[in-house]
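Coordinate-derived values only; no laboratory data. Computed from a predicted model, the values in this text were never measured in an experiment. Cβ atoms are built from the backbone, for glycine too; each structure is taken alone.
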Structure P
Amino acid sequence: MSRPGFVLTVDERTPPLLMHSGESFKLQEFPLGTRVIYPPESLPGVVDIDETIENALLHPVDSEPLPALLRAGMKLTIAFDDLSLPLPPMRKPDIRQRILEHVLQHAAEAGVDDVELIVATALHRRMTADEIKAAVGERVFRSFWPDQLYNFDAEDRANLAHLGTTDSGEDVEISKRAAESDLLIYVNINLVAMDGGWKSTAVGLASYNSLRHHHNAHTMVHSRSFMDPRHSELHSSAWRMGRIINDHVKVFQIETTLNNDAFPSQYGFLTKREWEWSLRDQALFLGAKRGLDLLPTKQRRRVFQSIEAPYLVTGVSAGAVEPVHAETLERVHRQQLVEVDGQTDVLVMGLPYLCPYNVNSVMNPILAACLGLGYFFNMYRNKPLVREGGVLILNHPVPWEFSTLHHPSYVDFFDEVLSESTDPKVIGPKFEQQYATDPWYTHLYRTSHAYHGVHPFYMWYWCAHALDHVGEVIWVGGDRRAVARMGMRSASTFADALELARDTVGASPTITYTHNPPHLLAEVR
């Protein structure tokens, strides 16, 4: 289902448009004739969240009601999405907390006492105790942490189970506890169309041995796009693996969707069309921009990382994985789809301060590239917004800065790997195994809060489809050394970037600007 959304053509009356630039934002003049695509307005939330959750658990899709699946003496495992979702984080209580409390109440009433809760981190960093508490709530945290509530460890060989291989020869290896349970419940937040379905368990609870089959350059290049499961090799692989998982353990999927209320009222201007700003919105913008621009980087980052979004829940579905996910996608599309007529020569995007992999951390150059080329570029169905051979202009400072706590292998990847080649198809065979099996990176992943050693490769692979499709990527305001290390071009201003783009697409290119965030999904005709 497509929504009309709002598509604007810039003319003499159009005011400057808001553009994100990492940990700040600015007003930008666009050339006459530029097409601007705005996200649809926020859908209303459900009237009663607790009632909606109970209704989903008691009237699931293609499954017995949850109470009928629970019994005394059974082994119950509940897995849930980690801190990479949602973005920005939700205002408390988190929807995961609400659902977990309902599920655990049903389990207690059925006499289930063998219950474990697993944060489905895959190769992401371990969440801290405070981060987990924020997601699950004080009551659940106090009752289960740390022995029955814990982060998944993809390198704990004794607690992994190899369930077999798919018809395509893909290993399916996931959490042993999950695989040996009488019932596996997964609690998901579907922020974008890429999330959920079999990707939840087949990725979130999987080891490198499984993930390597779809987190690679070949699969990413042939995923067109990640936000359209029908044309994503990543999703095709995860679905094949999920069906193997389904042969071994009963999975009860719970998926939730949110509206576009991504910022609290003091930053509400970020989600409004500029000519609709009230005097209050204008004052808030000017005050926020001036204040942020005066702050040192660390304090500015702290301000942004403290933002909690007042999302409203637009729906909850539970039951068998695939029909549940079909309902979820319909709700995601109802909120995010915008019909767009045709492709463009130049696509412009402002990138915010946050991606799934720098929550409470630093947006390093690789993550900035992944956000722009891996996520925002792929926010389409049918075909990309920018034509093949076109130009992608991204606005972000791309700081040469890394968190040695969260992203230690990224530092070496940026220095060693990208200095030799930026081609995902070249660096994978040459370097991936070295990083994936490095004992120091593995130690930090298992005992500290570091992303797995192979993770920067995956982030670079996310860029593969965009790099294969566009003729050039230009960063406005990016650190020139960092941008050059990634094999891309820099420009000081947007006007300079357009001049560089004309070398690739000609003197009078069509230009499209996607006004993110919040999220939009372009239905390109």
Structure Q
Amino acid sequence: MDEDLARLEVEMKRIVAEKQIFKHYPVEKGKARGHFERLEQPYKLEILEGLEEGQITFVENGPFIDLCRGNHIENTGEVPAFKLLSIAGAYWRGNENNKMLQRIYGTAFFSKAALDEHLKQLEEAKKRDHRKLGKELDLFSFHDESPAMVFFHQKGFFLFNQLIELMRSQLNVRGYQEVQAPTILSDDLWKKSGHYDNFHEAMYFTKAENREYAVKPMNCPGHALIYKTSQRSYRELPVRIAEFGKVHRFERSGATHGLMRVRAFTQDDAHHFCAEDQLQAEIVDLIDFTDRVYKTFGFDHYEVAVSTRPVKAMGSEEIWNKATDALKNALTSRSIPFTVNEGEGAFYGPKIEFVIYDSIGRAWQCGTIQVDFSMPERFDLEYVASDSSRKRPVMIHRAIYGSIERFLGILIEHYAGAFPLWLAPVQVRILTISEKHAEAAKKTAAKLTAAGIRTEEDLRPEKIGYKIREAEMQKIPYVFVLGDKEVESGQVAVRQRGRRDLGTLSLTEILERLKTEAAQKAS
């Protein structure tokens, strides 16, 4: 395979050196069909059949002619820096019912320096691949018995729950009601919410007792039903309902990718039901909430965009403009710069999107804040206003992690599996030099555990160098070594992750250090 890529690169360099001009010209569809029939190119003919009648555009460089809208650089010499990266199978048009083709992945830049920097980042990303680290650190696995749905192992599930507990600690002080809604709901509900019409292809369906049901792809309709269970007064608003809700969405097998894109995931989902005059204040509060959570993980720099009404949308242009203005005004009030993604909003409302940057500079879109006037209308949601009239609340959809599984995948790569002390599943591993030190190791572990330090022991009759190297490979933050000298003195020899020897310390000293470090969330 590498040899094939090398041969292709040699040919590409020849084409670059020739500085072949890109020529654009119109062709009648019938003539284009004849051209690709002569060349026996069935895939080009299939693409051609999907185009409207009349003139189409051909692009020519050297002997090569293809369908393309453009735009292009003037000639091939303008991209001197390129690299072919890999070859992989891909179904034609992403459909597993079609033939498997070969796809060549490559990248190109306008300078060698930019290419070298990109290749360096790719190499670093390969080392940090969460799928590789997930296996090495025994965090999670995937199985054909449930494709693209994660099986969390003990340490991975600890990390998953740490993210939930961090968020839950904020829910408690921000006036949320944490709830749980069913996973399977009648398809009538999804028709009412608009998901059936707009999201049908990504949903799973089932049937029982002659009634149709769907596995929930989103949590919002369930929260709307909970809101509606009692008469609401303006004095109660805003009502904030949160759920760590498991949702299922069908993704084609070619699109799934480790924790980053799965078919079942957990959202840190919440919905705010508020009066219209409370809308901007709620959005501002959510912006601040999101900022606080990201900074906990050291994501101090992020970018923000406002995504506006798509072609396929529910509700009038007037309410879309009102919702979009509320999002923009909230960001402006916090002096947060933003870009606008035209037509990229959800089908039920515009949204703020947060893009975080990891430790090697890659961008990840995570959190969203979405304003929705349509769903309260569809579910006939009301509250009693101060003048005793009945009014519609506005619904704000928000997720900060987005998908907890995906956010965890980002964190694994961000930290390269070397989690900060507060987040690490195992904070200290105690190693014994020989079997006679096992009892002292167990007593030390008990003291650490009682102090709230997550500890494990390695009492195996292996050489200490081997056990230290293995602890480093497992990215354990601290290793304590116990031998004759340490047992006699009541101390421990301490090594910090990264092969840093801290010397021999008393348990009191090292416990104080651990507690101080664990209290510092951002790292």
Structure R
Amino acid sequence: MKDKLIIFDTTLRDGEQSPGASMTRDEKVRIAKALQRLRVDVIEGGFPAASPGDFESVQAIARTIKECTICGLARALDSDVDKAGEALKPAERRRIHTFIATSPIHMEKKLQMEPEQVIEYAVRAVKRALKYTDDVEFSPEDAGRSDEDFLCRILEAVIDAGARTLNIPDTVGYSVPAQFGNTIRNLIERIPNSDKAVFSVHCHNDLGLAVANSLSAVLNGARQVECTINGLGERAGNASLEEVVMAVRTRKDVFACSTGIDTREIVNCSKLVSNITGFPIQPNKAIVGANAFAHEAGIHQDGVLKNRETYEIMRAEDVGWKTNRMVLGKHSGRNAFRSRMNELGVEFDTEESLNQAFFRFKQLADKKHEIFDEDLQALITEAAVESEDEWAQLVSLKVSCETGEVPEARVVICRNGEEIAGAGVGGGVVDASIKAIESIIDTGASLQLYSVNNITSGTDAQGEVTVRLEKGGKIVNGQGADIDIVIASAKAYLNAANKLMLRVGRQHPQTGSDV
């Protein structure tokens, strides 16, 4: 019998710390449902003490998800642990994940604490967490640069205190595979009570080695991997869930363990996270990239036609790609639309919500010949955006662009039931449109990011625009999609403005602390 490799997904916590990847509560719940269909073992829903929004998101996930353990992060502070425990109360299976830094540089420069104090805080946090759940995880932050003797001391102490998962994070992506795997093996062998805990790893990708380090740790005894969809995460990201899972599955001859992941849900989950965060997936991304199972070279094509395994080590269908798919267009009916949406993991609560989505689909199908899966995901995301409370709504937009002339835009915005017209000029029609919108709503925000990504190929492809606004230290993202990139830009800008004016914008939850 092979060992179980526990998959701990931290897309909604560490993944959200990727600059610009902030998600609303409803978006987090939507992704959590997709992770449940993927059958991950543990979902780290957020950092409840970071903000009221994070607390509410973890609580909403705990209420909604029944088939996965829901985890909340907490610093080794009484207040953090209590917040996590309270947020997790609705969960059927709950875990508190507490951490404190253990590397010399972190203890001296950040914590300004002596090693004995750090051990004291760690033990106290674990014991306090046990008041809320018997499933407690402990992480020595920056373990990759920590002294191994000190790691043995603190980990032995927290196991005695009741921690049953020990996560060894390479917080700054400093480790290399052989060295990191050796560290995991040494810790397991040297800590007297190591048999009472599951060893876990959480690797960052600063040197592009997150997946390699994670797999090296698995080969040396780790039985939980903390990872994210698409490798999303702080700085260069985290270990990519889909790469870890498929490496273990594909190389059964190497790994003496297996996961419970339903790999057929990988692609859908990947597209959903990309769509919600506005982070496009590079075409050559392993497993989930558009080119991952594409063959152009004649020699490759000939080989695959004769025998797929000549150039493919995995089946596209096993990770959720469709070798044969139904083509959706303006002649498609409601049942075909519903069926495809169900395959993508989208279910409609009522006939009315189905009808509204189908109406949007028909509107889009009149504009472009073929509707792709990415178009459908964008359609649902846009519907979710428009269902939120809106401080300002786009009524109409007219732009003028002529060679040798300054581009102009005229826009009508509805606020509090009143339609207000505005105009603007700029270096291009998008610039002019945003200035026209600002002439009405006057957010006073600075534009941090304007990103355009074509959802599919072709000149009739929808454009997906992500806008990031900042005001007073609060950062919000806005998304918009349309065949007309100018309209998509206006939608995205207004979506961000609505979030900025109606919600407390997200600030970095850990102020430099991460695991």
Checklist entry - If we compute mean projected area of the Cα convex hull in nm² for structures P, Q, R, which one ends up with the highest value? => result Q
Next on the checklist: If mean count of other Cβ atoms within 10 Å over residues 95-102 is calculated from each of P, Q, R, which structure is the one that comes out at 10.1?
Outcome noted: Q
